[in-house]
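Below: a set of structures, written as structure tokens.
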Structure 1
């Protein structure tokens, strides 16, 4: 969603007036290579150019570290500016007058006042932690976690004192010119019954929470001692909505996009420990259960989410809370569970020097639903018939909630194998059809190497949109690789509306799909013949369909009503393959 304070037309004029080659050339070495431009990437250490520049569309992409974007992104990343500041800088260089949207400017002003108040509070609390005599217990707690001054500075950890006046921060912020209303609206203070303003946090180690753009928006506070609650978070404000924030995502998003997965842990100290150990993909919720909006955030950067909770009752409860979401299969994410040793969390493992064990747990994480089913089945003695019946009644509701028919069939088979219960009985328990009578949908099979190359090449053709591509039927059925399919779905509408011979505009972002599109757009190899490429992919899909039918036929009895129909379809497709593929692969 567009969130700038300036008119869209003005921003488009600035983009058109800015030469990406000159912009990048001001901070690093740029060389022309044939018809393209290459640059030494300023975002990671390298000796040979791996960043490609596209002057026509004003885009850049590094094949070394995966970063990319447009002219505004480049200014933001290299000069530490936000989007509106980047627009202002480039407009000034281009001599373009910007007109503000009054409503957006007013909202921006309110937001900036709240962010500035929180930013000042971060500085006050951090200074207090490092210098105040009464912060000794807080410093001792952090030392017990293995945190030195460098960690405190990197993560801007602070301390809210427990003093009799209870308004230490209020007085500091008033002296800095922050209005009482702003302190309340930012969740930093609250009024007592007599109207007096008090600090919201007292007697707690504070972990500042930043939004995606890196602005401080709130705190998570851990009490020192045995008081309750153990953790207290900033109340929801205009800039802090805990259901839409993940601690550490501001610093982890690039590494998550690069690796293709995120690790969700329970606490702030777990995030810090994993980042210090080189596992920069860790994030945590901010005082609330994992929810749909958290997954929406993560989906922007990856397609796999690993839940790394400790194995005690709290960790098990967190995993069950995740299962209460819309079923994992329907989240459009691969949600998995990395089970920690009992009584230990990721921070404990890192502190004990068992980082390899933590990495191994993440790498061997099991699908969430499988994890929950296994845990449920483990409660029963599956050697006893009555106990098996109770186990089936316990797990059946979980499997019944799976909306995807292929996934449901696999989980029915999984429960049957683990419990020793006949598969047809499992189907009846989950409210589905017995195995031999259900209609089996053709799964989208993993792409073979040759097929994947052809799918990527077709995607590159679509993005280049040459004139000889016109009239070629390109559909989703030609793509079997999930990432390539998502990329096709991202650009399909634009391609169908673009005039032949006009290259497509790339979406801007850090997710894996956008990175793939940028990579293909900057590939300057000669394009293949569209019709030959589509025909080749149809042959691949035909082979996939034949393999599925052979597998299905092997699982059916000759007396099964589906056997004859499956056999006839297999014969028809085999004949078609021998005669050459000249149409849709079905």
Structure 2
């Protein structure tokens, strides 16, 4: 390839890829081997089809970067390492089968020669001094030791349980393909296995090979062509880009690698793109997950930019994870803060995360807690009761987060005022509330009902504040969930009325377990009222009407709506 070309594309076979003494290396900062049995099965099924039909199979694109300026024999694998590694393991499994045939006395000379030829063609040369194979493929720093020392030399691991997850995946891949080859070539025919490798695997597997010289071109091509899903590719792409910017200094690279690991350990690999998008949305106009890499490249172009970005990401990673866990050490026993975070987790809202992350960074703890409290109220009114458009909500959070970051909003009062467009006013809130029902056969909905009823209970005259998560009180359906065995309720409500009313909030209250299961159950309303009068919950003791009808349920729900408007108020 001419040294002036920046990009070269052609269709190649595996035989062409591995021929002519070429060496391939996975960058040390690429992710570990991660394919599992679903991936192996897909590849094996494709190979079996190609083997039976004699038809070529397209394996997708691979992106390679020439390692150095002079040689076209050494390449970095920018995209394709999982396929390269898996095909290498499949090849080793087939060769191990041929070696075993030779050891068992099946054409020993021919099969030994076949195994040696296939090793040299697809795997690598044997070192004359150590007699260990030197590979055509080198994996990343976490996997290469196991690959070179164990797999390439057909040495089983000493203790499988002590392997890392990626090493276990490498070993299981070998065992999987060895089993498939044993089944496919049960006739113990070494020549057939060798033909399978050289013709089916070597010739019928086709790749679009894209070779580039420039690192940024490699990342751009990877970003454009890769279609395996944003969750992993965006993370890998960003990591490769950031590490490449500091790779000229081994010390800086080690520091960045350690910091990157801490961030990923805190956030989780699959969650990282979400976290990164939320972080960027505190500083930039609203971006989508597909714009992550381009957004980062806009303001990260030097090694110092990388250090600054990772410092900010690490700092924000801890508050981000704490915002999804009321038991996180971040809250340090702050009961109120834990309650607000627990509520947000219960509501399953996360679009407020950018705002809360930047507010935590910029505000004193007391001011941040006021913002956290306000966001819990907004979320209850907007998301839980109003179930309004989240697109509009995200836009408001994005704009306010940017203003906090720029120093335009300096305290909780100013931030809460800026969030007023998300506040569902009392009249609208009550109108949504009176129509709300929560099917308590769903665990999340059941928790929300407990959250609502216990919070209202805590605000009633004579009521007490209980923890809705730990108090033993149960949800009592005044009109029972099941009324088939009760003539009283069947004569009071039609089946259609029961369906519409049973999960209305106006039909639910709190009751001690023993009273719910034995004394109230699905008994007639006059008997239930007598039980309710003995309850410790003011919300329940207040129910005195012995004639429970659709009208009474609607009336009680209107009363709960007024109480809720007072409880969840800015």
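Readers should treat all values here as calculations from the given coordinates under stated rules, not as data from a laboratory. Given the structure is predicted, the values throughout are model-derived calculations rather than measurements. Cβ atoms are built from the backbone, for glycine too; each structure is taken alone.
Highest-scoring entry among 1, 2, by volume of the Cα convex hull per residue in Å³, is 2. Each of the structures 1, 2 was assessed by relative contact order in percent (Cα under 8 Å, 6 or more apart); the largest value belongs to 2. Figure out for me which of the structures 1, 2 the number 5.6 belongs to, where distance in nm of label points 7 Å out along Cα→Cβ at positions 235 and 451 was derived from the coordinates. Working through the options, I get structure 1. 21.8 is what came out when mean count of other Cβ atoms within 10 Å over residues 283-290 was calculated for one structure; which of 1, 2 is it? The correct label is 1. Here volume of the Cα convex hull per residue in Å³, for residues 163-418 alone was derived from just one of the structures 1, 2, and that gives 199; the source is 2. For the structures shown (1, 2), distance in nm of label points 7 Å out along Cα→Cβ at positions 147 and 195 is largest in 1.
For structures 1, 2, which has the highest computed value of distance in nm of label points 7 Å out along Cα→Cβ at positions 395 and 411? Top value of distance in nm of label points 7 Å out along Cα→Cβ at positions 395 and 411, among 1, 2, belongs to structure 2.
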